[in-house]
Every structure is written in structure tokens, then in C-alpha cells.
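Dropping the structures in below, format is C-alpha cells.
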Structure I
């Protein structure tokens, strides 16, 4: 069985973001209206990046609780598929394990995608090859200062 990544077909207005990512853009800003698929697109991009380059990846929300509610436990219907959003974005064929306590997905190639909040700063000092911030304006002001050296050192992907 062949697995398609991204697992969710992008909408027409999302193609510019995907084209930028596929062209090698390291920094992406997504500014779409509510319910236009920012989190779905961003998590899908992280899934692709994590399968391309083995390492740690982080999808960060203003709080851990927000990450849990918005993406980790989000049940959706997209096209003809229904279920947990992350189970759709990360098909079982690419998942080695899913840790519900720490909200992380280990992939078959050895990459780990972490979902958390910036309220406790646990992501600091971890290193990583990809970072995404959801609801950027609601994060603590110092978050980007903590991320800047990590992004430079790891030649990492960054999206907001």
C-alpha cells in the first residue's frame, strides 16, 4: 500500500504555501481567516518535513491545553474521512508510536513530532529541525527570542 503525504489534499488557496515549502522556503507565515485550515496545513507540512529529515519537530500553541484541544484531541471530518485529526495527517503506516501523555508522535524513520504550549517553555534547549507556532499573537513575547538561535543552529523550518 502506498501512503500519500500530505495525507489531506490541499485546498486551492493553500497551494501557494505548499509551493513555497516545496521550493525550499525556511520561514512561512500563514495568514488566513478562521476555519481556512491553518492548523491542518501546518501539521501536514511538519509531517512532510519530519519524514524528509530525521529529527525533532515542534508544533507549539500558546498553552499546552490549547494544543490538546485544538489539534491533539480534535475529531474532524475532512472529505470522506472522519476521526482524530492527527491520525488523518499522520497515517498509521508512518507512525511508530503515539504518546498521549507527552503529546508526541514518533515516526517510522526516527523523527518525533511534539505538540505542546509555550506557556511552560519546555521546548527551550531541545533543538529541532522544525517549529510551528499557532495563534502567534497570543504567545509570550520572549518565545521568538528563545527560538531564534535554535532555528539558526539547526537550519530549521519555521512557520507561523
Structure II
């Protein structure tokens, strides 16, 4: 079966949920970047942004590499605590951004009613010949984490561009 996800955001998007495996690296950083971009552009009405993990251990802090890479970008994740995705979080979100195909497949299996609002964050990368997956830096090192965050930042800026134009 082919994985088919929406590549278009609703102009009525008011809440966003960024999702990865454990909610300790990719999704919390994507959420923080998105909050910063939305705030910097003074988008109104405001858009609520959260993150969660499909297999998160609730209350786990961000991974040490995530903390270091985020700090270098001026977005400290020191207060972040992982949260497990729930039916309520999925239902409340107008857009759900998955980081990789495994995340997207699991989201579709667990929340089939959310099919039209599940997106691959990497779709907004807009770099021909690159994957829409954002690989988990958990299996790399601090440099891999920084590279991952640079990709996430490009995607987030493109998403916020789209949300801003829809207002």
C-alpha cells in the first residue's frame, strides 16, 4: 500500500502537532522553531504548537545532543519534557507533522480519522532530489543533530511562509 499524505495545509490551521518517535530530539525542536517563527512574524490569530512522541517516555528531558544543538541556535530545550501522543492531541491538531515514514505510517494506523491532516514535515524542504524524511539524529552524533536541525529549520520556515500567506 502506498503512503499518501496531504501536501497542502488548510488556511484555517490554528494548531500544529510535531511528532517523532521519542519526543526528545526532532519534534520538540521543530515545535520550538515553529513557535519562534510564528512569533517573529506576528501571525494572528496565533497558532498553537505542540510536540509529542509515538513512543515517548513521559517527562524524559531532551537528549543531550538536542540540548547542545538547540542552545547553539538560541532555542534552549532545557524545559522540554517528552509527552506521549494521545487521541486528544491528535484530535485537537489542525496539522500533524511526521518526521519520517515510520512515524507517518504509525500515525495513520493509530489515527485514521486524522489522515487528511497528517503531513511529512520534510515535504516543505523544497530541495529537489532529497527525501521528505527527516532522519533521526539519535543514531548519529552532535554534528548529525545540528545537520538535522538545519533541515528542520528550512522546513519550518517554508511551513510558516505558507501559513502566513493563508492569513
Structure III
């Protein structure tokens, strides 16, 4: 339904959706498994099938938006994301955030201000990241390794934040 807001051409019938679901029931693995495993197999197979079939009918420019929307909906359904986290992800930190004095020699003051705002906001909005701001302020030298890395996404996070 959300895709019709992007382009009115993106409308799918209930019959199409039902046929896709029935196909997943017939073709998904794990038919002789226990009910929990069977449900997980059905969910995985149907999600992949839905994604593949809808992407086939989308303009290239809309595929990334569809992927994002589908991911957000799955995370909401699994209760792994809430509205505040989504708002933070889309809009960034909100409100007046006090910026600590820059103790680093590897971040300029403008970058330090951005880092402070993001960390404080994340710590307040995302329960799993509560305290990450204070940890970063106290252990900023440990984070320099990530900053200096050519592949920072492969570096482990310091402390308990991995």
C-alpha cells in the first residue's frame, strides 16, 4: 500500500499477494519441521519472494526506497525499532544539546560538535546505546583507531559497544 504513495502505478491486488503467499507455502523449505521452524522458514521465504517480485516491477530509482521501507516495516514488526529511533535515523539529533570541550587532537572542533550531538542523541533515544556518549568522552583515544582506519567498518568497537 505504501508504494502507491511513491507512484500510483505501484498497486498490487490482493489476488496477486495471495497467490504469492500460497506459492511460498508450497515452495518454502522445512515442511516437516516443528511449527516454530516451519513458521520461520515461511517468513524467510515469503519475505524474499515478496521482495524479489515487487523489485521486478519497480523503476530502478525506487528500489532502494522500497528496500528501506520493507526493512523498517520488518524491524517495527519484530519490535527492534520504534518511532523515536526511526525519527532519529531520518532527521538526526533534535533540540539543544550541550557540547563537551574537545579533548581530542584527531577531530577538529566542528567534527567534534557533530560527534557530540550524535552520541548524546543516540544515547538518549536508543536504549542499547545508553551511555555510549559518556564512554566515548572518557575513552576517545580508543576510537581514533577506527577514525584512522582505511576500512573503519571492519574495526571492532572499543569496550562493550561491539
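So Rg and Dmax of the Cα atoms in Å, computed for just one structure, reads 14.6, 45; which one of I, II, III is that? Present the calculation step by step, with values, prior to reporting the outcome.
Working: I: 14.6, 45; II: 14.5, 41; III: 21.6, 61.
It was calculated from structure I.
So helix-only ellipticity at 222 nm (-39500 (n - 2.57) for each DSSP H run of 4 or more, over all residues; to 500), computed for just one structure, reads -12500; which one of I, II, III is that? Don't skip to the answer; put the middle values down first.
On the way: I: -7500; II: -12500; III: -19500.
Going through each structure in turn, the value belongs to II.
Throughout, read-outs are computed from the coordinates displayed, never taken from laboratory work. Note that this is a predicted model, so its numbers are computed, not measured.
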